[in-house]
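Student: Please find the structures below.
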Structure 1
Amino acid sequence: MPVHLLWHGLWRSIAALLLLWSGMAQALPSYARQTGEACIACHVSFPELTPYGRLFKLSGYTLGTTQLFPLAVMAVGSATHLDNTQGNNAAYPRRNDLLLEGGSLFVGGKLGDHAGVFSQWTFNTLNQNSGSTAFSGHTAVDNNDWRLSDHLARADLDLIYGLSLNNNPTVQDVWNSTPAFGYPYQSTHLADVWGIAPPSTLIEGGLAQQVAGISAYGFLNKTWYAELGGYRMARGAASFLRSGVDIGNRLHGTSPYWRFAYSRDWGEHSLALGTFGLNAQVNTDPADGGSPSDHYRDVGIDAQYQYLSDPHVFTAQGALIHEKTNWDASHLGADRQHASSTLDSFRLKGSYWYRRTYGLTLGYFSATGSGDNVQYPVTGSPDTHGYLAEFDYMITPSWRLGLQYTGYLKYQGARNNYDGNGRNARDNNTTYLYSWLAF
């Protein structure tokens, strides 16, 4: 199909989607209704938090008044274009199609003076049926963060402290430089369906919606942040935290988690520097809690800067995660060449917003690691590098139209012929046009 005809069709489809949703865009999400604040008080653009938004989250979502029905809804419609199918369109289903990807129901808000919740449940229309290219809708738990909190305030002391029960390491974090709410904030679900994704560390979503974690945290004088906790497989009373999700990585025992950060806000500026990590034992067989385990040690460093003004806003986040894995002997020769391996994941992005309405984001990502001729038989390397460019238009503070391009400079160790069948890294480049709405 000629490119100009393709994009004409995509824009026409998105225009129809916008008209369909235009009547729903005026309502505000539940936290805005609770606090009486505009969305931009807490967010640069969802989910990136401002200093006030970070305090709101650390305070256990308790600022403002209790709502009778603390509910919000999110929906996403999109179209995704892949640069090259090499003539095998069946391997890339729903390419160029206008899709209603699905949506989420949020229970989010103040439960009492010291208790609050962020609970997301998602319906995904792109749940691929096993062994086929057909899709069926599926509802499952998504990110959850249940909190107890308190606040000590004196002339010489300001301390927010509390407990978080959550189901995704870093989902409780208040800086957007850690994985759970890091950039890209919205990306095509079809990339996973097509098997296109950079190698990632365990803490970058490998345990999401499969675990239950409890951590204790404190934020001293709006400067020093510390958090310590542990994660286990979600079961028993906590099994709702993995409802509808298949276990891909089963934790063996308790996995310690830690987070420390320095934060400073002055005038229109905000800066944070931090480190975080996870030490995990993961069963080799996710269906068998008695199977041998692999040992993952993930350590990350991160930074964030924000300039929040009117009409100009600039934000930047970056993170480097180093992972060392000791593999159980059953892997050797089967799917791993060596008894241990390392993987380094790096992400960097910068965003500029004008009047909180027009946004431009540029990002870079890379994954580099140990050579392995068994896991990567063609290239012997996981090395993947690429970039993102995104333009956003906020139709309202809770309704975003985005155009995102992901380009690959290297994929699984090579620029060209990374799979031995003539596929090049740039063939995986994707264009993603989406409309995101919360109400």
Structure 2
Amino acid sequence: MRLRRSRSDREPISTVGLLVRFTAAGLIVLLSLAALIAVVARQAGVEQATESARQVTYVTARGVVEPRLDPAVVSGQPAALRAFDAAMRQYVLQGSLVRVKLWNADGRVVYSDEPQLIGKQFPLGADEAEALRLQGSSASEVSDLSRPENQFEVPYGKLLEVYVGVRGTNGEPMLFEAYFQYQAVTEAGQAAWKRFAPPALGALLVLELVQIPFAWSLARRVQRQQRDRERLLRHAVDASDAERRRIAGELHDGVVQELTGLNYALDAMRLGNPSEGQRAELIADSAGRLRQSIGSLRSLLVDIYPPNLAEEGLASALAELAAALERAGVDVQLETDGAEDLPPAAAALLFRTAQEVVRNVAAHSGARGVLIKAARSDGRALLVIDDDGRGFDESRLDERSSNGHLGLRSIGDLLAESGGRLTVRAAPGQGTRVEAEVPV
């Protein structure tokens, strides 16, 4: 069956590609935030300019207009209106304020800097009537230039009108209305944007630049992790293949050969006419060979499916491995004090290590004695396997991977992935010492 790999398994992760995607995403976010800041800053500037226009109108109405609303102005006497007009042009009509109107409660224009409006009557809007009724309050809106009373403001374009309720010196309620060029309001919004945009965008740009080295480091780390994962996968596949070949070889050269020889011996006894002594000797020899085959099969079963470490513990599992070595004629010293309560993950790693090392001892070392020691110290689980065999040259360890030591290399990778460490010390003729430790 052909297995399909995912794209991430087929193609290596490109550090540059990840960094480009991260930077592009950051720039998109940066531009989006810049647009949002622009809208918010301009809106805040417009609101601030509108509020400023309302304050100017209120101060003008209270400080300039209201003190001059004597009965002559309120009644529309020409001389009084000329004096009032001169004051308006001197103190009020400046900058973006381009038009003023003074209304009475009947909707008649008592005064305007546009003489053609004086004396004309128009219906007051709801907001204007409310401002006139609530003396001291002010309101603002964009002028509707299609209304009759605004026909002379059309040349100015878009305007902001602000109205404030005032009283004449005789107590008559009136409405003062000021018209500001709306361009000044939008310019204030743009000024606010220009004032706040550079530091805001600068801070965002600095944040983006600061993040790029971290993104590069993260991309490199992801790339390394992918390479490590692929390397571990290759080691696991190679080790699995080597393990299957080893088990098949042991079965063929060991148990199968023994059982085949036993079968021939029993057939010969069945076909011949052995004496009672020969029969008893053959039965005893067959029983011994069967026990030896059963022991070999038990060892293989332990290799294929290790004991349940969660229930029996590491000490029991190591005892099984030691027994297999002893059956092969090796003197084993087993020390497992303090290794009974190890976490299952740590116990599994140490047992897998011991399994691989013991296998190498039996197959390659020619050792007469082996020390297997497991312990727990300072938050770490330790395993030591020391044999007195022929040893080897440590500098040629990599060359030995194809000669039965590939599994040990994979074990080292597994321990490193778990935060542990595998140490191999060997010299020709001086045996081999393997130390493994994992955090618990």
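Student: Which structure, out of 1, 2, was Cα extents along the principal axes in Å calculated from, if the result is 66, 53, 39?
Tutor: 1
Student: Moving on to the next point. Going by mean count of other Cβ atoms within 10 Å over residues 145-152, which of structures 1, 2 comes out largest?
Tutor: 1
Student: Assign the value -0.84, -0.91, -1.32, calculated as log10 I(q)/I(0) by the Debye sum over Cα atoms at q = 0.12, 0.13, 0.21 Å⁻¹, for residues 185-352 alone, to the correct structure from 1, 2.
Tutor: 2
Student: Moving to a separate point now. Hey, helix-only ellipticity at 222 nm (-39500 (n - 2.57) for each DSSP H run of 4 or more, over all residues; to 500) derived from one of 1, 2 reads -19000; which structure?
Tutor: Source structure for this number: 2.
Student: Of structures 1, 2, which gives 4.1 when distance in nm of label points 7 Å out along Cα→Cβ at positions 121 and 297 is computed from the coordinates?
Tutor: Computing distance in nm of label points 7 Å out along Cα→Cβ at positions 121 and 297 on every structure in 1, 2 gives 4.1 only for 1.
Student: I've got another one for you. For distance in nm of label points 7 Å out along Cα→Cβ at positions 57 and 345, the calculated result is 1.7, so let me know which of 1, 2 that is.
Tutor: 1
Every number here is computed from the coordinates shown, using simple stated rules; none is lab data. Computed from a predicted structure; not experimentally measured. Cβ atoms are built from the backbone, for glycine too; each structure is taken alone.
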